[in-house]
Structure formats: structure tokens, C-alpha cells
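Read-outs: derived from the displayed coordinates by stated rules, not from any lab. Just so it is clear, the model here is predicted, and its values are computed rather than measured. Cβ atoms are built from the backbone, for glycine too; each structure is taken alone.
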Structure I
Amino acid sequence: MVDTSFYQNNGPFTLLKVAEITGAKLVDEAKANELVSNIATMEKAGADEICFFYDKKAKETARQIKAKTCITTQALAEFLPSSVIVLTHDNPKIAFLKLNMAMYAEFAPKSGVSSKASVHPSAKIGQNCFIADFVTIEENAVIGDGCRIEHGAYIGKSCHIGNNCRIGANAYISYCLMGNDCYIYTGARIGADGFGFDLIEGKHQRIPQIGRVIIGNDVEVGANTCIDRGALDDTVIGDGCRIDNLVQIAHNDKLGRGCVVVSQVGIAGSCTFGDYVVCGGQTGFADHLKVGTGAQIAAQSGVMRDVEPGAVLLGTPAVPFKDFMRQVAFLQKNSKK
């Protein structure tokens with residue numbers, strides 16, 4: 001059961017309402033007015049709860065379900081106990097997402113600016129914004145409508161934050177232009193100096209970093225992730241990107257639309273990604289690389305050369321999937337001799 005100390009429960013919902021929200025089909029329409037109050041796992045769902053069954057490997061667990069109702073595919077419905085009310089959907093995962101969003105919500109703060117926040121007189125704050133305690137918003141910053149700036153966040157001079165953005169507690173944003181509907185998680189650092197030095201007379205001399213960070217619409221940046229501003233050109237994060245916790249994106253990097261970057265990835269400077277590139281956890285990229293649209297890089301890979309569109313790479317140095325498997329087979333075969 002979801003802890004309502006942290007999340008608001010908008011239920012209970014009738015099964016007719018569940019079907020409307022999810023697009024699922026209620027097999028027994030006579031059960032349309034039955035109520036469910038919570039979403040739970042197959043193992044834990046009880047008499048007034050709903051669960052989801054989408055993996056045939058879990059069919060033995062499905063036979064033991066004690067939930068009132070379950071959303072599953074038509075093909076998997078046969079594995080459910082007869083006592084369970086069945087709703088069918090071609091993709092129960094999508095049904096779960098829709099119902100989850102409808103049934104549960106975080107407790108949203110009321111709009112207003114805390115008396116403990118520091119907002120420069122020249123800053124512009126849009127309508128229906130929430131500005132929490134100890135937030136700092138510097139001169140000429142612009143915050144769009146419906147934004148939520150949480151405890152201790154910092155918005156630097158002349159930054160622009162679009163509408164309906166959420167800036168997590170203690171996040172730091174500077175030298176940044178951000179679109180609408182973005183979520184910057186707690187502790188993220190956006191717009192810090194890029195790592196640029198020249199060796200001059202035996203001393204590492206810092207190169208001034210005078211670019212910006214441009215973030216598109218509907219972007220999420222995970223907790224404690226760092227995105228450096230450009231050295232001269234801008235660092236760019238395209239619309240719809242999803243960036244996990246503890247990621248490093250260096251100066252002048254450019255990510256296309258819809259890229260997914262998983263935790264602990266490190267992207268060196270001046271790399272250019274196409275659209276919908278997927279990077280598994282702990283992947284490392286050398287500088288000045290071009291990664292084509294739709295490329296997929298497996299976890300813990302080391303990418304040292306440009307990547308063709310649609311390529312699937314893994315290993316260090318990263319190679320195409322089939323080549324990597326041949327290497328593994330060769331090593332396994334010869335290590336037994």
C-alpha cells in the first residue's frame with residue numbers, strides 16, 4: 001500500500017473509472033461499480049486493491065493473486081484465479097502508468113513566495129509560483145508561470161526558467177535558459193564552469209567558460225547531476241531528454257531530442273548526440289565524439305570513436321554487439337586450453 005503520509009490518494013475508483021483512465025476492457029461489465037482503493041504488487045495486493053500482470057514468467061505468482069482486480073493481457077488472463085475481476089489491455093505497463101498518475105499525487109504546496117526567500121527586486125516571478133524557504137533568485141532572473149522552486153535552490157543572474165518547471169531542493173542553476181515543463185531534481189548543478197585548462201609556463205591556467213546551458217522543454221535532470229556551461233559555444237540538452245542521477249555532462253556537449261542517460265555516465269566535452277540515444281549506466285565518452293540518432297550504448301562501455309546511427313555497442317573500447325560476443329566466445333574457448 002502506498003504511504004499516504006507522502007502521497008495523496010485520489011481513490012477509491014470504480015472499475016468503470018479504471019477502465020476509462022487506462023483504456024482497459026472490463027471483461028465482466030456487471031462488476032463496473034466495484035471499487036478499488038489502491039494499487040499494489042501481485043504479491044501484496046489485497047481485497048480492495050488492483051495489481052498488474054504482464055510477464056508470463058510470473059504466472060505462478062499470478063495464480064496466487066488475492067487482489068480484487070488485475071489488469072493483464074488477454075493471453076495472460078487464463079493464469080488468474082477465478083475470484084479476480086479481470087481487465088484486459090494490450091500493454092498493462094502503460095495502463096499501470098496511467099492509473100498510477102491518476103490515483104496518486106504528491107502534496108502540492110500553495111503558491112506564494114516565502115518571506116525567508118531572497119528574490120532580487122529585478123527578478124520576474126510568474127503567476128501561481130511557489131518559492132520555498134531559503135531560495136535565492138538573483139537579479140534579472142525570469143521564472144515562468146506555475147513553477148515550483150524548492151527549499152534552498154539557487155537561480156543565478158539572468159537565468160530564464162520556463163513555465164511549469166520544478167527545481168528541487170538545493171539545486172544550483174546558473175548561466176541557463178530553460179524551457180517549459182522541466183524537472184531539475186534535488187542537488188543538481190547546472191551551469192558550473194567546464195573543466196578547461198591550458199598548460200602555460202608549467203602552470204595549469206583556467207580557460208574562461210563564457211557559454212551557457214540551453215535546456216529544452218520536458219527535460220528531467222536527476223539528483224546530483226552536473227551539466228557544465230559551454231566554454232564559448234553552448235551546452236545544449238534537447239527536448240524530452242531524461243538524465244539520471246550522478247551524471248556528468250561536460251562543456252559544449254549537445255544532446256538531441258529524447259536522449260536517455262543513465263546514472264554515472266560521463267560525457268567529455270564537445271560531444272554531439274543525435275536524437276533518442278540511450279546510454280547505459282557508467283558509460284564513458286571521450287571528447288569531440290559524434291553519436292548518431294538511435295544509438296544504444298550498453299552499461300560500463302568506453303566509447304572512444306564516433307558512433308553510427310542506430311548502432312548497438314558495448315565493451316571497452318566499445319564495439320558492435322556481435323563483435324563483442326565473438327570476443328567473449330573466443331576468450332571463453334581459449335581460456336580453457
Structure II
Amino acid sequence: MIFYYIYLLLVILLSYIFKKKGIFLNYSGDMHQSFSNKKDVPLAGGLFILIPIVYFLNDIFINCFIISIYLVGFFSDRNIIVSPKKRFLIQCILIILFVLVFDFRIISSRIELFDILLNNKIFAILFSSFCLLILINGSNFIDGLNGLLISCAIIIIFMLIKLDLIDNSLISNESISLIIVVLLLILSLNIFNVLMLGDSGAYLLGFFIGFVIISSHMNNPDISPYFFISLIWYPCFENLFSILRKLNREFSPLKPDSKHLHQLVFFFFSKKFNLKLVLSNNLSSAIIFFFNFLVIYISTLNPSSTIFQIKLIATSIIFYNVSYMLLFKFYKLNFISKK
């Protein structure tokens with residue numbers, strides 16, 4: 001345990017050294033990575049999360065895939081893999097291989113016709129891979145605000161521990177609790193603009209959350225699969241909504257933009273109340289997290305009921321869409337019309 005506390009101290013010290021020396025900075029220049037921050041902030045959060053995950057997981061081969069997913073984001077952050085299409089293609093190959101090698105797939109939807117399809121191994125592999133890809137890239141989308149992705153990851157993992165749904169053959173509750181402590185530390189540093197996750201950290205967290213959730217789903221068939229969807233509905237719907245929105249505008253779904261919900265919330269606070277960037281950033285993140293926390297908390301009240309979970313997901317999506325329409329209207333009136 002003493003080594004664990006030493007590691008936490010090293011994270012703090014290295015974070016400030018990286019920031020002072022300009023190490024691990026954002027080289028890609030993508031607007032979605034820095035639209036709410038003017039200062040250069042090291043994208044080292046993923047590295048500090050990767051180390052305890054790899055250390056605590058009990059399977060070296062799974063660790064290889066986790067490291068590979070992290071490296072895709074790392075090369076993106078370093079501006080080595082510039083093309084979004086190439087990044088997505090590499091993600092597809094890695095995720096499909098992961099699902100295929102470990103037979104790591106969604107086993108039930110509680111819809112008879114769809115479950116027949118899931119009994120087909122090829123369909124199950126492709127569908128499970130699709131779900132993981134949606135979560136990974138959705139996680140990257142919501143990482144535009146300080147602490148939003150990290151706080152969501154913390155509450156998801158905490159609720160899984162609370163309900164005793166973690167697959168302890170892969171990682172113990174004690175080990176994953178220690179990972180939560182690391183995430184809390186990274187969250188604090190992220191809020192104060194000492195470091196960010198970057199694509200590397202967002203891909204890593206998205207994959208790790210998906211991995212934990214699907215393993216929990218496979219080992220707890222009595223729990224409604226829609227409960228697990230309730231846990232991750234926000235990043236997944238953010239991604240799906242973004243794809244449809246961009247296709248409607250004849251814009252490539254793989255290219256980043258600044259019209260995601262969290263960005264519109266940020267624009268609203270920065271314009272409406274004339275707040276400083278960091279304050280608008282953190283306030284927007286806190287409000288979205290609070291709503292997402294309510295959804296996740298309510299989902300834990302009846303995790304076995306499919307009807308309950310579907311109603312909760314539907315209500316959340318309706319609230320999301322109404323909020324988006326109102327915020328986008330404000331954005332058009334105050335930004336687009338003045339250009």
C-alpha cells in the first residue's frame with residue numbers, strides 16, 4: 001500500500017513538471033480538445049490511469065489490448081495518426097479482435113427476435129464491437145469539458161461496486177476502488193487545468209468502462225441489460241446523436257466539431273453570464289454530471305426491471321433533445337448570427 005501512496009504523490013509531482021516543462025502538450029490542434037481552454041495543458045491523464053489499470057488487471061493479454069487502445073489515442077495526441085478515418089479503422093480492428101479472442105460479447109437484449117440474432121456468433125461479435133466503439137468515441141466526445149468524462153467514469157464504477165456486479169476474476173473490488181482514488185486525483189488536477197486526458201485517456205477510459213460493464217453483464221444475467229445502458233447512455237447517445245446530426249448536415253461523422261451538447265452548455269454560460277473560461281468550463285461540467293448522476297442513481301433503484309430502465313433511458317433522451325434544441329437556438333442567436 002505504501003507504493004500506492006508513493007504513486008499518487010508521483011502523479012501530482014509529474015503533472016506539475018509536465019505542465020511547467022511543456023511535456024505531453026496537445027499537438028493535434030483540434031478545436032474539440034481545447035475549445036474551452038486557452039492555456040497549454042499536458043495530455044498526460046491517460047498515462048497515469050493506464051498504469052494502475054494494467055497493474056491491477058489479472059490478464060496480461062487483455063492488458064495488451066488496453067495498452068493498444070491507449071496508444072491509438074497517444075499517437076493521435078502526438079499528431080502522428082492525423083486522419084480520423086485511420087484512427088477509427090485501427091480502433092475497429094482492435095475491438096473486433098478483442099471481442100473475438102475473448103468471446104467478450106453482449107449475450108441478451110431481453111427482446112426475443114434480437115436475442116435470436118445475438119445467438120449468431122458473427123452478429124454478436126459485430127454488435128458488441130459496435131457498442132464498444134460507440135462508447136469509446138462517445139467518451140472522447142464528452143471529454144471536452146474538465147472532469148466530465150472522469151466524473152462519469154467514477155460514478156459508473158462506484159455503482160457497479162456498490163451493487164457487487166464487478167467480475168472479480170479479472171479485477172477485485174479493492175483494486176478497482178484504488179483505481180477510483182487515482183481517478184479522483186486526476187479529476188482534481190483536471191479541474192484546475194493541471195492536466196487533461198487527451199484522446200489517449202478518453203479512449204482508455206471508454207474502453208475500460210465498456211470492458212467492465214460487458215463483463216458485469218455476462219456474469220449477472222438477472223440484471224437487465226438496459227441497466228447497463230442506463231449507466232453509459234450519455235456518452236453513447238452523444239455519439240449517436242452527433243453522427244445523425246452531422247449526416248443531416250452532410251458533414252463527415254468522423255470529423256470533430258463544436259456543436260456537442262456539453263459545448264453548447266459551455267457557450268451558454270460563457271455568453272449569458274460572461275464567466276471566465278475555466279469557471280464556465282467547470283460549471284458546465286458539474287451541471288451535466290449532476291443530471292447524469294441522477295439518471296445513474298435512479299437506474300440503481302431497480303436494476304433488474306427492463307421496463308423501468310427503458311422508461312428512464314427514454315426520459316433521459318427526451319430531456320437531452322429538448323435541452324439541445326434550446327441551447328442550439330441560443331447559440332445561433334448569439335454566435336452564428338453575429339459572424
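Supply the structure label, taken from I, II, corresponding to relative contact order in percent (Cα under 8 Å, 6 or more apart) with the calculated value 24. Going label by label, the one that fits is II.
In this comparison of I, II, the computed figure 13.8 for Kirkwood radius over Cα pairs in Å, for residues 18-113 alone is attributed to I.
Please state which of the structures I, II yields -24500 when helix-only ellipticity at 222 nm (-39500 (n - 2.57) for each DSSP H run of 4 or more, over all residues; to 500) is computed from it. Derived from II, not from the others.
If Rg and Dmax of the Cα atoms in Å comes out at 19.4, 57 when worked out from the coordinates, which of I, II was used?
II
Out of I, II, which structure matches 3.3 when distance in nm of label points 7 Å out along Cα→Cβ at positions 258 and 298 is calculated?
II
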